[in-house]
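Asks: Before anything else, here is the set of structures, which you'll find just below.
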Structure I
Amino acid sequence: MIAAHGPILPLILPLAVAILLLFLPRRAQRLIRRLSVAGSVAQVGLGLLLLRTVAEGTQLVYRLGDWPAPYGIMLVVDRLAAWLLLTSALLALCALIYALAGGDREGRYFHVLFQMQIFGISGAFVTGDLFNLFVFFEVLLISSYSLLLHGGGGPRTRAGLHYVILNLLGSAIFLLAAGLIYSSCGSLNFAHLAQLMAGLDDSQLALARTGGLLLLVVFALKAGIMPLHLWLPAAYSETSAPIAALFAIMTKIGLYAILRMSTLVFGSSAGSLAGLYQPWLLPLALLTLLIGAAGALAAARLGRLAAYLIILSVGTLLTAFAGGTGGIAAGLYYLPHSTFAAASLFLCAGALRRCRPVIGDQLIADGDLPQPLIMGGTFFLAAMAISGLPPFSGFIAKLLILKALPQVLVWGVILTTALAAVIALARGGSQIFLAASGPMTLPRDGKSVVLVTSLWEVPAIAGLLILIFILTLAAGPALEFTQDTARQILEPANYIQAVLGGGS
């Protein structure tokens, strides 16, 4: 079952759940919640099964309609896709649990859109051609824009407008780039393109190079790479906490696309186009690190701080991807760590906004805070994790990234920006939590109501932190897997054979 149909199951499951939820009446809220959670739990189980199946190097290929490559739609799951599918499924489950605190009641179709978002994320990871990557990007744009506006409000509307305008521009550039590549190669299938690139003549090379660089611009916009990051802080900090947490994986989709294109389509067998992206990766990465650190130091709200730390993690990952096999392996180990850590900070910010309705998640002192030890403790652990402090997996990953890239400039930027993140989080944490003394009370209906953290908020944040602990404790096998993954994607002959040769 998994070997034959594995690549399409991560798409069918959330799509089927979304369609089912669409036809349920709003009064069936309890059933809607249960089905949505059940679908997300099943997605995690499916991710684990796929990871186990491809762990030995198997590459699963699904041909829709049994059309042969490169003419039909190909869905491919290798180690890289399975690793990211599991990461996104675990993140989505924790974000959904947090939303059960009440955030899912702010709009009519929250759970439908949430499942469609999972559908789009999964599709981007398993698609085997450029056109369907564009299709899944558009699915993501529609569902993420709707989720971004979930609950309404002026700031969200403004942030959503900027987000959708820039991403529509990115979509137009994507189509132009895909057209240029198709006109030069006659195909959009990743594996087929990898075969064709080395045989292009001079006029075709110019078109393919232009198309490839335009795609890099699109992927940089999706990933929030400097200077195309300006949409991200407002979009991520203004939306609701569970959606911001889910969005923590969105930048990784752009980074995944860069990694897939640079190692497969423009990999070592691409002739004069081999390494097309390589000269751009490290300079853009270091600039992104610096802008992320500067934004984190200047942030006045916890949500905004978390958004800039997302940008910082993007810079760290892009740096790793410029470091060959060792750097890519370290980056893939760092990817779920940074995703879970940033998501936990967004959820902490959401809990603060709910419990401090007047000042929200501003980095200022307030003597009234519900369960300050619990909230302060979760913030402290999340801050340590995202800063890359020992003993968490982020510390291990950054050490390995530094080992893979021994240049003085790289070390200086990574260590300086890591210190800036520690300072920003220490400042924010001390301002919020050191002055906290007890629960806040608000008058409501003539009574004094005590605000406390929800039954669903703490388990969701704790779940993300537990995942980070597991990643730390399982560093040995996890790093062995990411090293095998890095070697697999840097030697794409087996991928090409699996897609074009009829095997799996």
Structure II
Amino acid sequence: MAKHPNILIMMADQLRADVLGSYGNQVCQTPNLDNFAASGVVFENSFTPNPICVPARASLTTGNYPHICTGNKNNSGRIRDDQVKIAEHFASHGYETYACGKLHYVPYAPPGKPRLLHGFQHCDLNESGRLQRAFDPQGKLRGLDDYIDYLADVGWPGYSRAHGAGQNDVRPCPTPLPTEHYVDHWVADRSIKHLGEHMKSRRDKPFFIFCSFPKPHESLDPPAECVALYDPREIPPPLGDETFLADRSPGMERARYTHNITTLSPAAMQVVKMYYFALVTFQDAQVGRVLQALEIAGVADDTIVIYLADHGDMMGDFGTYFKGNFLNGSAHVPIIIRAPGVAPARKKQLAGLQDILPTLATLTDCPLPKEVQGVDLTPALQHENAPTRELYYGSCGGPPGQKAMVFDGRWKYCYSQQGPTEELYDLAEDPDELVNLASQPDAEKLLKPWRQKLIAEAQKLGDTQLMDGKGLATAPLDRSGFKDLPLKGINWRWF
């Protein structure tokens, strides 16, 4: 093995852990990821520190929580200059660094300005239509988005249905694109191409490849061949329904109206989930192609491989979709690590995206220049019962809509500033989070210690915005106005 092992991170966008066979799904077809999981370490209690795209990715990049690394817990905020950044760090230790697909670093650069890459030396990027929406609404400029340019080059200009162009819509349809031109296929192609070029001209250096798939995030437009693998009647219906939302994080109920979810019938929701499964199955095939390329190149045994996601998707559970809350559908993400010399295993220890950078730093013998908030998972990888943390903390949103969570492996406490709204779940007895114990009679004796635990974690981790002079910050809430909110995010256009 080389002095420094190679690194391959494969990331999904908006993929909940329980859609994978290795996390218990018996319907969605993920044979390649299941085989990969069997050869690696599966963290069963793995979470995003923030169930929103940009801040989750900032945590992965820096090893810190978003309120530290960007100062923003919403879908904006540039990574601060004083932060360690994963690609910069490994480049400084002699790695050649590659990014393929979605980085989602903001702010986006206008035409003619350098991209914000944070240390990636070779890039083929697709930002899901955001660059076009910001700088080129007519889709005529080249040089903004590599995938958009690619589609024009192969004769399919304007046929990418990109959610970053305002299409956070769950109404599905198969893509018109040939399978070989679909975005996740392109990301795998570019990752394989960079691997081949590296082995041809730079093989004396270790590589770090970030293969970042834009799917299964909406729009739900998989290739028809993957849709044909499923029968909607055999798709498990979502958990619960909208009646469960009255005592839960208000953003979930709000989304039902802002995204026209109230019009979906139970059968329609099964069809939506079927298309989500089809996207996951297609991505699974691309993961298999990339892993096979490692084998063909002869470096599979010298490469640390990680598969993870930035956050999940409620996918109809409790009558809602998307993310931005700390229920498992939104916040529980896969983290699977295969590393040289590490035996396959399943782990119960608490883990999160912020742990990836410090873990890789140890596994590669590339020490970080400063301490980060993430936990080094190496002891847990190498020893059965090595602890990681007693509580997992997550936080998202800005005032007045902040949300936070603490989880100890059994009990999960969620706090929403608006209301305020509290949730408490015993996942040992209620793994589907069907019963909010915070709404039960005499709940106060259960809730009080969990509030204190949340406050203590927020203070320890510097999330001071979550508190005011009296304790946890609060804000008023009127759910009656949700039905009058304007629709958003359901444009239907092709870029």
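Asks: In terms of distance in nm of label points 7 Å out along Cα→Cβ at positions 303 and 343, which of structures I, II is highest? Write down the numbers at each step before the final one.
Replies: Numbers: I: 1.9; II: 2.6.
Ranking I, II on distance in nm of label points 7 Å out along Cα→Cβ at positions 303 and 343, first place is II.
Asks: Work out which structure the value 16 belongs to, where relative contact order in percent (Cα under 8 Å, 6 or more apart) was derived from one of I, II.
Replies: Working: I: 16; II: 24.
The correct label is I.
Asks: Follow-up. helix-only ellipticity at 222 nm (-39500 (n - 2.57) for each DSSP H run of 4 or more, over all residues; to 500) was computed and gave -23500; which structure, I, II, did it come from?
Replies: On the way: I: -23500; II: -8500.
It traces back to I.
Asks: If P(r) over Cα pairs in 10 Å bins from 0, in percent, for residues 239-462 alone comes out at 8, 32, 30, 17, 8, 3, 1, 0 when worked out from the coordinates, which of I, II was used? Numbers along the way, then the final one.
Replies: Details: I: 8, 32, 30, 17, 8, 3, 1, 0; II: 7, 27, 31, 24, 10, 1, 0.
Computed on structure I.
Asks: Matching task: 0.35 is the computed value of FRET efficiency 1/(1 + (r/R0)^6) of positions 87 and 255 (r between Cβ atoms, R0 = 30 Å, to 0.05). Pick the structure from I, II.
Replies: On the way: I: 1.00; II: 0.35.
Derived from the structure labelled II.
Asks: Also: When semi-axes √(5λ) of the Cα gyration tensor in Å is computed for each of I, II, which one produces 33, 28, 22? If you can, show how the numbers build up before the last one.
Replies: Numbers: I: 37, 26, 20; II: 33, 28, 22.
Comparing all candidates, it corresponds to II.
Asks: I have 22.1 for mean count of other Cβ atoms within 10 Å over residues 159-166, calculated from one of the structures I, II. Which structure is it? Intermediate results must be reported in sequence, preceding the final value.
Replies: On the way: I: 17.6; II: 22.1.
Structure II accounts for this read-out.
Asks: One of I, II was used to compute semi-axes √(5λ) of the Cα gyration tensor in Å, for residues 223-270 alone, and the result was 29, 12, 4. Which label is that? Intermediate results must be reported in sequence, preceding the final value.
Replies: Working: I: 29, 12, 4; II: 26, 13, 9.
Of the options listed, only I reproduces it.
The numbers here are math on the coordinates, done by the rules we state, and not lab data. Keep in mind that what you see is a predicted model, and the values were worked out from it rather than measured. Cβ atoms are built from the backbone, for glycine too; each structure is taken alone.
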